[in-house]
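Given below, in the form of C-alpha cells, are the structures.
Nothing in this text is a laboratory measurement; each read-out follows from the coordinates by a stated rule. The shown structure was predicted, so the numbers you read here are calculated from the model rather than taken from an experiment. Cβ atoms are built from the backbone, for glycine too; each structure is taken alone.
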Structure P
Amino acid sequence: MNQLLESHKNHNPRLRLFYGVVAALILVLLSGLAYRQLIIGTIYSDREEIQNLRRILVPGPRGNIFDRNGELLVGNRPRFAAVVYLAELRPEFRREFAELRRPYIEQHIPTTDFPLAGMARAAVVQRYLDEINALLDRDEQVDSSDLEQHLRQRLILPYFLVNDLAPEEYAKLVEQIPIDSPIQVYSSSVRHHPHGPAAAHVLGYVGSTLEIPEDGVPGERLMTFNIRGSAGREGLEGYFDDRIQGQTGGEIWVVDPAGFQHRRIERKRSVQGKDIVTTLDIRLQKRMEDLLGDYTAAALGELADQNQPFQVDIFEDDLSDPGDMARIRVVHASPDAPAVDITVEESGDALVEGAEFGDAAPVEVPAGSYTLEVRPATDANDGDVVATFPVDVDAETVYSAFAVGYLDPADAPADEAFDLEVVVDHAA
C-alpha cells in the first residue's frame, strides 16, 4: 500500500510537459480571444458604425428682424415641395426593370449595352410626377441624369419632384394625395419681406448654401449629408449672420447595404436663430421711398478719377410682378473692369452681353440657385472667367445685382475686391 502511494506521488515528467503545453495553448487562446473582443472588436465596431450609419444635418430657421417699433421687417415663410423617398420605390423599380428586360430575354438580345435600370427608375418616378401634373395642371418631366446623380450622391435624402409649391397647389396635394402614397410634402423655410423692397439695401439678403454649422450634432465621424440652408450675404442679414443663423439639427439613420434609409436611431431638432431689433422706423422709411418714386440712385466711379469719373446715375425701377420668374437688374459698377458678359455656369447661357461701366441690364430667369460667371465681353461669350458668384433667387421677386469693387484692388484707389452685391427691390 505504501508503495502504491509513493508511486502515485511521483508524476511522469512527460505528463508534466504535456500539461504545460496544454496550459500554454489555452493561455494563447484566451489572450487571442481577449485581443479580438477588447481591442480588435472595438475597431470592427467603429468600422461597422461608419459603414452602416449616415448623418443628415438640417439647418435651423433664421431669426426675425424688427424695426424699433416691433414691426416685422424680415421673417420666414414656409416653402413646400413634393418629394419621394426612393427607398420606398425599390419594389416598383425591380418590377419595371423586369418588364423592360423581358422582350430582350425573349429575343435572346444581351442587355448589357442598354441602361435599362436607369430607364426603369425614371419611368417609375415619372408616373408619380404625372399624378402631380394631373392634380396641379403642370407638365413637369423627370430629368433622368439628375435622378441618377441623386442616387449616387444623395440617396438618403428626399428626391424633389416639384419645388416651391404655391399655397393652392399645396392644399390640393395635401387633400388629394393618398396617405399611403410615396409622394410626400416637404416643408422648409425661406425669407419673407412683408414690406416688399422697403429698406432692402439696409436689410440685405441671403444666399443658398450647403455649408451649415454642425452645432454639436453627434456623429461627426459619419458620412454626412446637408440639407440646403441659407447664409447672410449683405446688409444686416450678412453682418449679424452669426446671431440670426438658426441652430442646426440632425438625424442619424441606419442604412441598408445599398445605402437606402432603414431606421432612424437619433434625432436632434433644429432651433430658430435669435431675433434682432433695429433702429429703423419702417413707416418713415416707406414714406421717404414713396417720395423718391420708383427710381434707384447709384453713386458710380471714383473720386480719385483713376479709372472712371465719379457720377450719380438714376435708374428707373421695374417693380412689376415677374410671376413665376425672378427679375434681376445687373449694374456694371466696377471702375477697372472692361465690358463684360455674364453667363450661367450650369447651362452656359449668357444672361448679360457686352455690359459696359454704368450699364444696367434687366433679365428674367426661373427661380432657383445659379452660379454666375463674369467674363470679358466677346462675340461668343467665351472669355476667361474672372469671377464666379452663387446666387439664389425666388419667383415673384425683383433684384438688383451690382458688380462692384476692383479686378485688381492692389493697383486701385481703394482696396475693394471685385464682388457682386444682390439686393431685393421687390418681393411678393
Structure Q
Amino acid sequence: MNIKPPPHNIDAEKAILGTLIQWPDSLLDILGFLKAEDFYAEAHSFIYQAMIDLTDAGRPVDLVTMASELEKNTLLAKVGGYSMLSRLSCASATSENIAYYAKLVKEASQRRHLMAAAQKIMSLAQNSSEDFSLIQEQAEEEIFRGNTGSKSRNLVFFRDVMPSALKSLEEFIANAKHPDAIPTGIPVMDHEDGGLLPGDLILVAGRPGMGKTALGNQMAAGMAVENHPVLYCCGEMEAKRIAMRVLCTMGEFAKRTERHRENSHAWDKMSRFATTFEGKPFAMIDGTMTLSRICAVARMAARFHGLKALYVDYIQLIKTAGKNRVVEVGEISRSLKELAQDLRIPVIAMSQLNREIDKRENYWPQNSDLKDSGSLEQDADIIVFPHRPHKDREDKEKSLMESAFLVFTKYRDASVGAKKIMWRPDITRFYPCDSRDDD
C-alpha cells in the first residue's frame, strides 16, 4: 500500500533558499510571512533559520557564513554539508518571484497543519468521557491554529489590551497628546494627537504647485530633527535634490533670490541647520519606485535602524506589474496601509488629483478629486489637501507670506475641516498663522 506523503513543494523550497543565497536582501520580503517550520524538508528548515540568525546578528548571508553558522550548531553535516549549500545556490529563481514561491511553501505548510488538526480532532471526538463543549472549543482552536500556523495569531481579546488602552488614555489626558504620536513640527498637523500615529496611512494630496511635496519634506525633516528615523521615497527627484530642498526649506534659504546677491547671513543660517541636521536619521531612496522595493527597504530600515515613519512621493509614480491603473493604485494603497500596520509606523503618501477639480468654479479640493482609485479614500486614516487660494488669483501680488489652508477631509479620530496656515513661497515652507520671522 502506497502512503501519500503530506503536502509539500520541495522545488519551491529549493528556489527560495537558492534565491536568498544569491540575493540575501530578499529575505526581508518574506521574513514576516514564512517561518523556518513551514519548510517540509528538515535540512531546508535548518538552512532558512541559519539565514534568519545571520541577518538578526547583522552578518552577511553567503555560503561561507552559512556553513559556519550551521557548523556552530552542529547542523552542517545534517543538512548535507557544504556541497548541499553549493547545489542550492544553483537552484535560484529571481528575487521578484520569491514571494510567489514563499506562498506555495506556506500553503503546503498550512495544509499539513490542517491535516494534523483533523487527526487531533478525531482523537478528541472519540474521548467520550470529556465534556462535549470543551471538546468543541479545543477542536475550533486546533482548526484556527492549523489555518494560521500559530495559536490565536490574529485574535486579540479586549481583556488583553485594556490595561495598555487605559494607560494610553491616561497619558493622553495628562499630556494632551497620544503617547505613541510622532510630532511633525507643524502644529496644524499635530493638533489632534500631538503627531502622527503608528499604523496610520496619511494621504497628502494636491494639484501641482499647491505644496504637497513641500509639506511632505517639511514633516519628514521635522520628525528627523527630533531624532525619529525617517525614510523618504521619491520617484521625481534624486536624493541630492531632495537634500537641497530640505536644506533650503528648513534652513530658510531662498536660493532663487539669494543667488543674485551676497547675503552671508542667509547662507550662514542655512549652513548652521545643515551642520545640525547632518547626523539626523533622514534616509532617502530615489529612482524607479516599485511597490516591492519600497516595502523591502522599509522593512530593512525598520529592522536595522528603528524606522519611525515612511514617506512616499508620490503614489502615482509607484510601478507594479498590473495593467489596470485603478486596480493597481488600489493594490498600492492597501499595501501601504498594511505596511503601516505591520511595521507600526505612520506611512505618509503624496497623491495627485484628477482633472475634475479644474472644471469647478472654486478649486477647493474634496475626496472625489483623488486620482485613479476610490481605494485611496477608503484605506487612508487621514486625508489632507494643502490649498493655496492665492495661487489661483489673477490679481495676486507677490508677498513674503501667503495665506493657505490644510484641508482635512478625512480624520478617523477627529473632526474634519480647513485649518488656516501660512505659506512662504520663496522657501516652500508652511508656518503657523501666529509665526513671526525673528531674523
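Things to note:
- Test item: Cα Rg over 2.2 N^0.38 Å, for residues 56-167 alone calculated as 1.61, pick one of P, Q: Q
- Structure with the greatest value (metric Rg/Rh (Cα atoms, Kirkwood Rh), for residues 88-271 alone, set P, Q): Q
- Structure responsible for 52, with percent of Cα pairs over 27 Å apart, for residues 224-375 alone calculated and labels P, Q on offer: P
- Structure from which 10.0 was derived, mean count of other Cβ atoms within 10 Å over residues 24-31, options P, Q: P
- Given 42, 20, 12 for Cα extents along the principal axes in Å, for residues 328-367 alone, calculated: source structure among P, Q: Q
- At a computed -9000 (helix-only ellipticity at 222 nm (-39500 (n - 2.57) for each DSSP H run of 4 or more, over all residues; to 500)), which of P, Q: P
- Here Cα Rg over 2.2 N^0.38 Å was derived from just one of the structures P, Q, and that gives 1.45; the source is P.
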